[in-house]
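**Q** Listed after this line are the structures, all set down as structure tokens.
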Structure 1
Amino acid sequence: MNEFNYKNGQLYAEDCPVVDIIAEVGTPVYIYSQKTLERHYQVFDQAFQGIDHLICFSVKSNSNLAVLRLFAQLGGGADIVSGGELFRCLKAGMEPRRIVFSGVGKTDREISFALDAGIMMFNVESEMELRLINRIASEKGKKASIAIRVNPDIDPKTHPYISTGLKKNKFGVDMDQAVALYQVAIEMPSIEVLGVDCHIGSQLIDISPFRETVLKLKEIVRKLGTLGISFQWVDLGGGLGITYKDEKPPTPDEYANAIKEAAAGMSQSFIFEPGRVMSASAGILVTRVLYVKHGTEKTFIIVDAGMNDLIRPSLYGAYQEIKSVKEMAKGVVADVVGPICESGDFFSKNREVPDAKQGDLLCVMNAGAYGFTMSSNYNSRPRPPEVFVNGDHFEVVRPRETYEDLMRGEKIPSWLE
């Protein structure tokens, strides 16, 4: 569900005509719907009624301060993977004790920052990381709360770039090794074992890997219990998929029911880290048609957004629906491409899209996750603005970058002046 719908032949973001937003801010631009974000959080939260849980939004999917502030006000927490994401969460007013820090490559500086901020816990991915956290916490006279991320060797049946729960992936600790690592952790003077963590991948549309993961975590919790190791939290990560084209992912209720059934008998509280399922359909990328080029083999619709603005189609070969801001009945088979000097710069290839003309506005749907957060300045292109919509009101929550922004911090060495 989302709040981007046609009214009288024009696309609206909630109660705002998209053309009115474009008239003020130009293109390309990301537009986010507050109502969609709120609804997705509430539906996900209500699905887990009856068990003690915390929803920690996956910040890597969309790190805009407005999005983070909204989820904080709704009572959510955050799953972060960098010091920069932690900084954003704190600026957005996120409660530190609702923040979990994941990722395989945490630096000394990031660990120190997180300890000073007082986050809930670190999801530890290796023995060397555990020892580093213990050392830094000891030097600060603090106790670091941790969960160990286990790798259950479960195939999530998703794109290999976003699969994280197989032995060949870089994430987590082998199940058998994890038991031994917990025994090491409980002997460390500056470590408090708070939970166990697992995340097997992103854009999952089959419920069985989730169920299998819970059963494996249940077994490791049982093993640890026989060793006298107990804890409060089981972090099940995120990964629930959405419909980009014809996928049929489980609903939050179906997902929650499967988790509850598999977790029956467990006394721990649960952490969930949804990202894409919360934010993807809450955002669109609007772009203007620059040219239409009719080649001998195909037609190219050239727009002013590029792979630097939204890289998913180029990076993953991902499908994202393309609509016209002005409702169109007629379609055309064409490639929708950007201005970047790469043949991989496209939003769609060889498929039917709106029969847009020069100056028309197109929008890429489901762009609220892994859109702006993965954008870059490739080809020295300023990144687009981000707009937040609530009802019939909208605000620019991140302005369009300028050429001066591209050079901030750069200098010419003195010997070349």
Structure 2
Amino acid sequence: MHDFRYVGKHLFCEGVELAALAEKFGTPFYVYSQNTLTDHFQKLDQALAPLDHLVCFAMKANSNLSVMRVLANLGSGFDVVSSGELQRVIAAGGDPRKCVFAGVAKTEAEIEFALRKGIYSFNVESEPEIVRINRVAGRLKKRAPIAVRVNPNIAADTHAKITTGTYENKFGIQFEQVEAVYARASKLPNIWLRGVQMHIGSQLTHVEPYEQAVTKVTPLVQKLAAKYKLEFFSPGGGLGIVYKTALDSGPRQWWSSPSAKGILTPALYAEKLLPLLQPLGLRILIEPGRFIVGNAGVLVTRVEYVKRTGQKNFVIVDAAMNDLIRPAFYDAFHEIVPLAKKGGARISSDVVGPICESGDYFCKDRPLPRVGEGDYLALLSAGAYGFVMASNYNTRPLIPEILVRGTQFAAARERQKVADIWSGEKVVAWLK
């Protein structure tokens, strides 16, 4: 479900009118629904209840400290991809002992930091990484827990830039090589073979790729678990969301809309995968990100100008690709709606930002209600890969993030001051 809905003609997040937030905080800004975060996490957690399991939120999707604290309070672990992210976990009140560390280029300093903090496991992407982890662990007089990331060479039906499970991708170790890699790693004195991990891609909205990959990998997992006394198996994350849905009059399950027929849900995920995972007798880790936060957030922006040419109707807003890069980077779709519901005919429009790039747009040739200067728009399903991918391009400050719980709201991040953008810079001595 998500908790963005029209009450009369006004768009609300839970019990808070978004236009009121726009007046208080200025635009653009992100707003997140705590109830939606909680609901999505709990539905997934409950679906896996028959298993000994741990949900590790992939914080690369959204690393706001308040968002992470909501999930940590629910018992979530975290999937991190840098020592900076692990430090964020600690700052948010999360437990490093419930964290897995992914990524293809872990540095010695990052490995050392994670070991000192008691990381649950490194998801290892290559043999040279195993050698490095062994060396660092030896220096610290520790045994480092690892799980080799198996690349099953399964093509997921997703965008080319977020598929990860084929031999064309940089991630993981080829399926055929994994058994030999475990054999060699077992001889290293400071390596603890704790599990097996895989990941085939992001924004997967059907269960079949998971079934195919888990079916392929589980016989290997069984063999390795018996030989090396492994504790866990992770089929990864990548559970997707529906971006193309229509708002209705109240909270709803996004997967129950007509356009979501056959879409992956927690119940369907459990129905298809539990029979494959239960016979392993291992702890199961999953690493969802977008599934939990994607539909829990929106980006609110103000219309600055409407510019009509002979060919186009441009709606020029104050948010830009530096605030939400997904449309420019992935040609991603985000539903765009006015904060005040409007009737009348729709106009084919391009919603564009102020950055001096032709790629700075949020949609092209989309039928939208007629809007004018000063109107507010919401870009829905912006809770994942939104703020975390933001930048200061064009010397634009990072924007606020607001958390809503019922009728309460608070800034989970203040708007950055312009001068803070260059606070770490200086004019070098010989230029003075």
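**Q** Suppose you compute distance in nm of label points 7 Å out along Cα→Cβ at positions 60 and 340 for every structure in 1, 2: which one lands on 1.9?
**A** 1
**Q** When distance in nm of label points 7 Å out along Cα→Cβ at positions 92 and 372 is computed for each of 1, 2, which one produces 1.0?
**A** For distance in nm of label points 7 Å out along Cα→Cβ at positions 92 and 372, the value 1.0 is produced by structure 1.
**Q** When distance in nm of label points 7 Å out along Cα→Cβ at positions 244 and 276 is calculated, the result is 0.7; to which of the structures 1, 2 does this value belong?
**A** The value was obtained from structure 1.
No lab work stands behind these numbers, since they all come straight from the coordinates. Please read these numbers as outputs of a predicted model, since none were measured by experiment. Cβ atoms are built from the backbone, for glycine too; each structure is taken alone.
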